[in-house]
Structure P
Amino acid sequence: MTKPSDYAAYSPKEVRKMIRAGEWDRPTSGMCEGYVQANLAVLPKDLAFDFLVFAQRNPKPCPILDVTELGQREPKLIAPGADIATDLPRYRVWKNGELVDEVTDVQKYWRDDLVGFLIGCSFSFEGALLQSNVPVRHIECGCNVPMYVTNIQCKPAGRLSGPMVVSMRPIPAALVTKAVLCTGRFPAVHGAPVHIGDPAAIGIKNIDKPDFGDAVEIKPGEVPVFWACGVTPQAVIMAAKPEFAITHAPGHMFIADPKDSDYAVF
């Protein structure tokens, strides 16, 4: 089976074209190595301000990279000419906090009162981890990253509140410091980990049963390391129960034109 990493050398435009044509509907970790990937949250106008405030108060899980104009589908800052209704491999559609559909195209659901938010994704710093010889297990396995709902509560804003979601990567103990320093250079895509070690300390009951994504092996001598995750808005949507929302399916990201290095701070 073709792995996402088989498309590591492709450009974002090439992969978005492939996705729009229905030729890829799987997770994107490992695709377009060196380019920024983004989570998606689309909300009605009457909730958009609350979400902006929520993101401002919770920059670790919700670092905003771009916001679309009202009713428009083009992310003009990070991918001019792209379409957030067609250019992600898989979407989730929510009504009153309930998941009602998972599709590869949301054109039929699009409304003139919607605002799209592109949110930084930890897939964007995985290239830096690999360049530093820090292994990334889900890329090795060609599967999705494991993600978990935690007991860490986000700071509420208006009608929005809920728990932080984290992604986990098993890191050899001797390389944990390197992983922290490496990812800390990228605050616009979640930055340094929020927790290292014992999953139970952040409310994760079974590390082998992620809430989103795929379980991966934690080998002897490895430590589970947890980063804030852009799937957090989905947990917030489930808690707040807005009348309508669209998100990406976990792990199925929007691949943008900027390079990861454009967001490095040192």
Structure Q
Amino acid sequence: MNVDRSSLQTGAQVRQACRAGKFTGQTSGLAPGFAQANLVILREQDAFQFLRFCQKNPKPCPLLEVTEAGDPGLRKLAESADLRTDLPRYRVWKQGELIEEPTEISHLWQDDLVSFLIGCSFTFESALIDSGLSVRHIDLGVNVPMYRTTIPCEPAGIFSGPLVVSMRPFKPADAIRAVQITGRFPAVHGAPIHLGFPEQLGITNLAQPDFGDAVPVEPGELPVFWACGVTPQAVLMQAKLEFAITHSPGCMFVSDLKDEALAIS
């Protein structure tokens, strides 16, 4: 049975609850003040091309850390972390198809696996809330809505595909404040890429996100869109790699790094 979310106040507490199988839910709003990260795990033979993809697409794929092949631990983001067990839920991909969503991947670990930790917009949500802005999906206790767009990422080798965005609705004045606040966090997607007019991104129905949960956009509010670290999952589907592992959308790695360490003045 899952632990009480309110008891998970640090990255270490979240990781320990995941490792013990006591937390398997989405991590938005957990451990306020601690940076969160998306996870992509690839075979070493595919890792260099993906590194190039991230370098060419820093908005959706801002790299926080890359591991040595076969090492499930981290050097920068957390002490005593184990990427095989310390996320709430994973996705396993074969030939571009999602085959399972386990809560740990120890049985799948191989000596040639390289892990990429990519900045997550959940990190700057604490700054939004601390500034008095309401974050709709946190208020409702659901996952952030995420959408595939018709904007292509910059290709790199075998990796190409559409940009994925996350959405948070705000009144216009609050949307301007959200731009200013999140612009201080380029390592976790930074400022939004688009405000209003979802059809200009190729999004036809905000009530039907491709990932996560729908949230209402009230009259007088603008949907505000940020580049999203789920973009690699859309890219992996298109690349049809023989084998890959990612986090399940919304189920992030919660680090020991404080949010403010990723902010610029």
- Query: Quick one: distance in nm of label points 7 Å out along Cα→Cβ at positions 38 and 110 came out at 2.3 when computed from one of P, Q, so which one is it?
  - Reply: Q
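For structures P, Q, calculate distance in nm of label points 7 Å out along Cα→Cβ at positions 30 and 46 and state which one comes out highest.
Numbers: P: 4.4; Q: 2.5.
Structure P gives the largest value of distance in nm of label points 7 Å out along Cα→Cβ at positions 30 and 46 among P, Q.
Any read-out appearing in this document is the output of simple, stated calculations on the displayed coordinates, not a laboratory observation. Treat the numbers as computed from the prediction; the structure is a model and nothing was measured. Cβ atoms are built from the backbone, for glycine too; each structure is taken alone.
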